Structure formats: structure tokens, C-alpha cells
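Read through the structures below before going on.
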Structure P
Amino acid sequence: MLFEGVKLMVVGMVTVMLFLGLMIGFINLVAYLTRAVAARELETIRRDRELLAANRKKAQRASLESHLDDDIAVIAAAVAAYEGERFAAGA
């Protein structure tokens, strides 16, 4: 009875190992057959990332320029207000 249990255990373990080995083989086969598609997909992802980075840089530059324009407008308004008060007090 003990021998039959050990035999059943060995048969079960061998079956599992064969199944896992077959599954790994099929996974490697599918990876080999789809390597060109995967390479194109990776290239597309790389180009998309570069495009997003370029757009992000453009947006940052535009934001910085608009902030500079706003600063200049505020300074010009402050100077105009100061000069208006100065000339109004002196007249």
C-alpha cells in the first residue's frame, strides 16, 4: 500500500513537471513568433514618450513666457499708477 502511494505521487509530480515544461515551451514559441510585433510596439511606445516629452517642454516654455508677459504688464501698471499719483500730488 505504501509503494502504491509513492508511485501515485511520482506519477502526479512527473505529470505536473511535463505540463509545466510544455507550457514554458509554448510561451517561448509564442514569444519567438511575435518578436517583430513586440519590437514595433516598443518602438511606438518610445516615439510616443518622446512626443509627450517634447509637448511637455513646449507647454513649459509657453507657460514661462506667459508668466513673463504677466509680470511685465504688472510692473508697467505699477509704474503708471506711481507716476499718476506723483503727478497728481505735484499739480
Structure Q
Amino acid sequence: MRMVTSREIRQNLAVLWKEDFEVITSNGKPVAVVVKVEDEDIFTLEKAIRSAKARIALEKLRRYSMEKGFHKLSEEGINEIVREARSDM
């Protein structure tokens, strides 16, 4: 995987075809990933990418829960937090 700046892309779009994965950066920060497609079914590839992103998000939530001690809450404790949040709406 290689980093490619948005400036490089504007100057020469073909820089995106050099590797299987390219990370596009803007102001030094990653903003997108380009995946080279060969014979793969594009819909299967999209599903795999979405699934991977969902797993990453779930793992972040699990870590946050562990850090905050939420994993120790009882069902009643969870319901109390939900009631409080709903009453604030």
C-alpha cells in the first residue's frame, strides 16, 4: 500500500494504477483508499470492504466499553442509562 497525494493525482491520474492499494492523502491525512479491481466481482468486493469497516467499528466500540467499564453493567443498569438519555431528549 502506497500513499498518494491529491496533488499527484491531479497531475497524473495514472499514479493510481501502480499498486493494488493506494491511500489518497490531503494535507498529509488519509482521506480515501483506492483498490485495484481485476477479475473480482465489484459487488463482492464492496461487501467485503463494508464488512471489514463494520468489524473495525465494532472492535472500537468494544474497546471503549471495556475502558469505561460498561461491560460490567447489568441489564437494569443499561436500562437506566437508556431511560436517562431518553429523558434528556
Structure R
Amino acid sequence: MHGLQITSHAQWRQASRSISDHAIDAVLTFGKCFWAGRGCFAYFLGRRTAVKARRKFRVSLEKFRGIAVIVGADGTLVTVQHRDKPPRHWKPA
């Protein structure tokens, strides 16, 4: 997964939320990057981003829509989650 260290919390959340390694790679590659606070960055794959990826790269990411990946300042994968849209406190990076 992009050479990231993964925390035990992230492993547990990934398993409990049924988010595959392939989904995390897709979100990190094609997702929109946000500053999530406390030095963390969030990558989110929303509807618009999925449509742009389909048009530009001919890649279907519909099954990965709504997944967010939080990466810490030190490059560790902190957690993964399902979201409808990015929260307001996430600022575009």
C-alpha cells in the first residue's frame, strides 16, 4: 500500500469496515487530498473524483466511492472510514 506503515488501529478498522488494500491504494492514488488537522492528511474519493478518474484514466472507481484514508504526518496510515462527504473542518491541501 504505497509503502505506508499501517497502525494496529487502521488494520482493525480496515477489517471491521471491509475496506480492501486495493480500495486504499485507489483512494491514495486518485482521491482528493485534504488537510485534516494535527498534521494529518485525508484522502477522499467522492463522486466527482470518481467521474474525473473514469473520464481521464478510463478507470472505474464507483465501488470505492465514499472511502476516506487518513495519513499521519509521519507517513503512517492512521485509519480508514466510509463517509458521505468530507467534513467541513477538512481543508483542501
Quick check on the output: 13.1 is Kirkwood radius over Cα pairs in Å, derived from one of P, Q, R. Which one produced it? R
Distance in nm of label points 7 Å out along Cα→Cβ at positions 24 and 80, calculated, reads 7.7; among P, Q, R the input was structure P
helix-only ellipticity at 222 nm (-39500 (n - 2.57) for each DSSP H run of 4 or more, over all residues; to 500), calculated, reads -36000; among P, Q, R the input was structure P
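Only the coordinates and a few stated rules stand behind these numbers; no lab work does. Here the structure is a predicted model, which is why all the values come from computation and not from measurement. Cβ atoms are built from the backbone, for glycine too; each structure is taken alone.
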